[in-house]
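Every read-out reported here was derived from the displayed coordinates using simple, explicitly stated rules and does not represent laboratory data. Computed from a prediction, not measured in an experiment: that's the story for all the values here. Cβ atoms are built from the backbone, for glycine too; each structure is taken alone.
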Structure P
Amino acid sequence: MASLFSRIRDGLAKTAQQIRERLSAVESSPTSGAGPAPLLAGQPLELQTLDALEDALLTADVGLPATERILAAVRADREGSIRDRVVRVMRRILTDVAAPPAVSTKPYVVLVVGVNGTGKTTTVGKLANLYRTEGRSVLVCAADTFRAAAVEQLAVWTSRAGVELVRAQSGSDPAAVTFDAISAARARGRDAVIVDTAGRLHTRTNLMAELDKIRRIVGREVTGAPHEVLLVLDATVGQNGLVQAREFMTASGANGIVLTKLDGTAKGGVAVAIAHDLRLPIRYIGVGEAIDDLLPFDADAYVDALFTEKW
């Protein structure tokens, strides 16, 4: 199997190519640690480089606040090339946000939330497969009880992953199905329960309230649960994903992000915007359609993949 870095690099190829193309007309000159950096000395090439860098970051959907922080750091940092400085500050942004602490409680409960069309249900199947390959026993709960097609799709993915699925009749109360799944996981000694909630628009107040009900049921049944609430965001929507994320943070307590469809977009910089603006950790990234194409997020590998070539 290809290395983690090569798979992330391949998934971010479109974003990395776009950044390179936007910076190809200019060159950055490394500066030594001694003496002032020449970036603000009025040299046209350096200013042109900064303008091109700003354009490249914004086009990649890094977002204005994070872009301004990166440019400020590039001006203040005197070590190495502009590229090296960008890499350093991007890594800081992505690693400053801590992932949820590990807990030993069984079952470990994960709610997966998001709007329709983000790849949420396939992400649940891929996450179950990832957990299983890590040696954890997994039970998946089909809490999207209003769309029979979603349950059937989840059944296909859980079968591929080789994990159990708890489902109910169409139209059943999602919170009740979640309760049954947790009871089954506890009785069978399973390590983890992954709950696939119904896709919903963040503007639908009644559906967001349903998420809160599921969260309360889970918390009543398992100490500290839900241990993770993973919001699935489609990377192709770019900055619009931040609006969704803010609403889901409020309604569902989302404390981590799964960023999907990175292989189909040139907006991979949105991961930096999420970490900077929302202080939410990126937990996993989707880089393809196969069952093993959900990867644990690695900030160093992610940034390196964006800047694998000098510019």
Structure Q
Amino acid sequence: MEDRIISQIRDIATKIKENVQRVIVGKDEVVELAIVALLCEGHVLIEDVPGIGKTMLAKSIARSLGCTFRRIQCTPDLLPSDITGTYIFNQKTSDFEFRPGPIMAQVVLADEINRATPRSQSALLEAMQERQVTTDGETKPLPQPFLVLATQNPIELEGTFPLPEAQLDRFLLRINIGYPTIEDDHLILARFRQADPLEELTPVTQSDVLLHIQAECRGIHVAADVEDYIIRLIHATREHASLELGASPRAMLALYHASQALAALRGRSFVIPDDVKHLVNCVLGHRIISRAGSHLRGSTAEETLREIMDSVPVPVEEETEVAER
């Protein structure tokens, strides 16, 4: 791949990152991961306690892209038709007309997604995987690019409906933001003292440019040894004694494409094993299920994935070999 293309991808990604960081303070890695998902056409589940900035992060990304944006405030009384849209009878024309729902936007924020009922959650399945919705037997394509940013609070369980595995598997990444440091809290007070910087954000790219760099990211080189490393990591999750359910082929493809996007974001035309290792937890952590006894022994999904990464040999000297080609 030409250096010019890599430079273009990195420049646009840097502009988006810097724009989002005007609002999101001290979370460089979180913002970087969100942009990785954006570059490889994946959806993001932002999970953390209230007040951390989950919704703020999603809205900042949306405002930076120059794409159409809609928000779905998930509640128990939300209906599938409230998401996909429905046909309304027009008395002037004496005909039924389709009124599109918020899912028919390029960037969709599903706020507090676990407060919606399973029936409403399932309305997102077709949209997130196939980029289309079916209403009253008619299938309608979604606009491109299409990105779902969903938030949920893992602490409060009353009045919530946990996302089923099929729904979780549609998210490329699950991101935890975490509390800011003391220094970051000082910056937050200074930045938000008089005004909300989110209101001043303007787009730094356009949807056609975003589609172009998404397509270019698929051309990032992945050496055979790195491909084999990804496959062996995936198979190790299926064979690990602590796991009831390992990673699926969709998870393997997610890790592969996310590694390509991360390599491009870091200015490389090829993937190295460190790219893969950096993404394992946020790509696979929500896709594996631990056995019942594992929690009693204090074993978490993150610890299991760390054990797997320690047990699978890492290919060496790939960066040098690819760079010499």
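Work out which structure the value 41, 29, 11 belongs to, where Cα extents along the principal axes in Å, for residues 61-100 alone was derived from one of P, Q. Intermediate values should be presented prior to the final figure.
Details: P: 34, 20, 15; Q: 41, 29, 11.
Computed on structure Q.
So FRET efficiency 1/(1 + (r/R0)^6) of positions 85 and 245 (r between Cβ atoms, R0 = 30 Å, to 0.05), computed for just one structure, reads 0.35; which one of P, Q is that? It would help to have the intermediate numbers written out before the result.
Details: P: 0.60; Q: 0.35.
Checking each candidate, the match is Q.
Tell me which structure, out of P, Q, gives 22 once relative contact order in percent (Cα under 8 Å, 6 or more apart) is calculated. Don't jump to the answer; show the numbers that get you there.
Details: P: 27; Q: 22.
Only structure Q yields this read-out.
P(r) over Cα pairs in 10 Å bins from 0, in percent was computed and gave 6, 27, 30, 19, 11, 5, 1, 0; which structure, P, Q, did it come from?
Working: P: 6, 27, 30, 19, 11, 5, 1, 0; Q: 5, 24, 32, 26, 10, 2, 0.
It was calculated from structure P.
For mean count of other Cβ atoms within 10 Å over residues 125-132, the calculated result is 22.8, so let me know which of P, Q that is. The partial results should precede the final answer.
Details: P: 22.8; Q: 15.8.
The structure behind it is P.
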